[in-house]
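S.K.: The data blocks that follow each hold one structure.
Computed from the coordinates by the stated procedures, all read-outs in this text should not be read as laboratory data. Treat the numbers as computed from the prediction; the structure is a model and nothing was measured. Cβ atoms are built from the backbone, for glycine too; each structure is taken alone.
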Structure 1
Amino acid sequence: MGENNHSLLFIPDITGFTNFVKQTEIEHSQHIISELLELIIDSNIMGMEVAEVEGDAVLFFKHNSVPEPDEIIRQVKKTFLDFHNHLRSYESKRICSCGACSTAINLSLKFIIHIGEIGFTSVKDKKKPFGADLILVHRLLKNNVPEKEYLLLTDSFQSNGYRIGSTGNEAWLEYKEGTVSYEHMGEVVYHYAPLQPLHQWVEDPPPPPLQKKVKNPITDRIFIKIPVETVFEKLTNFNYRLEWNKGVEKLEYEKNRVNRIGTRHRCVIGRNQILNFETTSNHFGEGKMVYGENILDLPVAKQAAFYYILATQNGGTMVSAEIHIHPKPVIGWIMLPVLKSKFRKNIRTLLVRLKEVCEKTNHHMMVGG
């Protein structure tokens, strides 16, 4: 409908993370934001191009083309619901309780949308849009809208003949008018609509299933003289796995993702021996941090799960380990004593090595090494 030299500029922006101090929280927040940015890009149903991924936001554009407002609203709705459904899913599956992971559910999403003229420049053979309207749409990320989650359409829509208002299909939309002034740009008129009503369509995922425990699991425990959060990070972050699990020659896993229930990884053990694992959890009492892994392809067992149960004790961490094996009929029952003996030896080796690595790392941190 607009002139053919007018382009759509569209920015979804993630807000809500506090400034984390601990390194664990910084790393986890980066991974969570990275997942959300990828999700936002994948939710694109309008054929927009990505100009930049900018911190917590994505700058999309549609050159010489401006979709109707109804189509833009459908895009906003899809991205918003994909975003919050993902956060609900992460909350139900998370095993980490650091500040980043435990507050991810509170993240917000806003949209800044503008019609403008853009030019292009080349940076290392990559075409990048530029122009005064791109500066404006970035400035609009800082505005005086009194809402946490909203879509903002500048007056460029009405000035180009587009009608802004609620539609029969999107009755949740309730636009309000606002203005904001920027140095060297003057006053900008916009319409904004709160996105809070969209939360009625965000879905609660089913809780992850809890696996049945056995009456007499293999057990062991060890005391580690460092805080429980640090031990838990060493256990659950696959980047550290080969430091303490020396029986594994190679670890295959999806990098730049925070480990959660359902995450899978593969261990190469010895010559041509491969074991597949899936992260799980279970209940072992209040005030404890629990990390579990299912062995997915153990030939003699219907199910086998390792659980590490961490509790604060005397300024350090008591790590209890339990291995729950559900043997297959006949062959599993026959092999169970051998399997238990092997696992009992392995878990002792792993716990001792975990203690050495954790306390050595903590010592280096304290002395500045």
Structure 2
Amino acid sequence: MSEHPIHIKSKLPLVGTTIFTIMSALAVEHDAINLSQGYPDFSCKDALQDLVYKHIKAGHNQYAPMAGLPLLRRLLAEKVMKLYNFPLHPEHEVTITAGGTQAIYTAINAFVHRGDEVIIFEPAYDCYIPAILMAGGSPISVPLQYPDYSIDWNHVKKLITAKTKMIVINTPHNPSGKILGREDMKALEKITENTDIIVLSDEVYEHIVFDEASHESVWKHEKLAKRSLAVYSFGKSYHVTGWKMGYCMAPEYLMKEFRKVHQFLVFSVNTPFQHAIAEYLQQSDDYLELNQFYQEKRDFFLSAIKQSRFEILPSKGTYFQLLSYKKISEELDTDFAVRMTIEHKVASVPLSVFYKSKEDNKVLRFCFAKGKDTLEKAAEILSKI
């Protein structure tokens, strides 16, 4: 007799536990420094925490409006106007979501039909492909060009067919730390012109860009903006990834379809936290300080490992740093990452897991959104390998 009473046909047969969960669990098991999963090990500002408590006590504990608190949406629209000089209507073009991942899933499932093709760039954040598959679409992978992780737009153009429904971009890019520039956006704008292709722009690290570069949002390009949905994360901006708070912005005709899925996926998002963030946005724009805050951490970490045998691949944004271990070992990156965690007590993420093809360039991703002591201890270990 079968072990199970019914036969299940999985909708995601090739998907298992995420590498972030696996490496974090391994780090805990072997008491290793966890630079694998992308979250800060420090807290948000006391003022923001106090506002959450204030609004819970004030009784803001029931359902929020489906699209989000009106004040918060208005402030976010004003923020886009201030930063990118693009007008968005808070009532019809901004929606608060349960984190960036939910916004991405919702956007993909709102527009992708069975048989549609969605172009993604690999190494790709791990939620893109499952969301495309759940919608019945086909992910079309474009490899970023190692070692600078640039995009060959001529190659992208050749992959576009009558079935291409969407192109997903991510800047600053997780896991590579690459940022897209003005010429990249112009190339994307030209490729999609006179088509029905939707652009999904994952911009959750918009405020973490280094070396005096600026974030190249889709809102800086009017033609691109008219066909784009852009996704953001309060978790990344305020060091509160566990709050699972984000938002999506899009022209009204796209947002109308987005909300049709959103309302039946989560309906609405944490009410007191929305009130707290809205009030905090009126008091502070400290998200503008994130570039310098994380650049200091990146530079400290890189300075501390400069004598190591790891090769540094430039990080232009996000709070991730790629290191090549080609001069150390020829092991598979998955094997080397596990051995590093068990034997050397530093956990990272192997980059091959971000590729459908499992491309292995002997590169590991390290999160430097950590306190100075943590980074110093990890760097000391890495320098001895």
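S.K.: A value of 9.9 was computed for mean count of other Cβ atoms within 10 Å over residues 118-125; which of 1, 2 is the source structure?
M.R.: On the way: 1: 9.9; 2: 23.1.
For mean count of other Cβ atoms within 10 Å over residues 118-125, the value 9.9 is produced by structure 1.
S.K.: Using the calculated result 25 for relative contact order in percent (Cα under 8 Å, 6 or more apart), pick out the matching structure from 1, 2. Can you show the working numbers first?
M.R.: Working: 1: 14; 2: 25.
Label of the source structure: 2.
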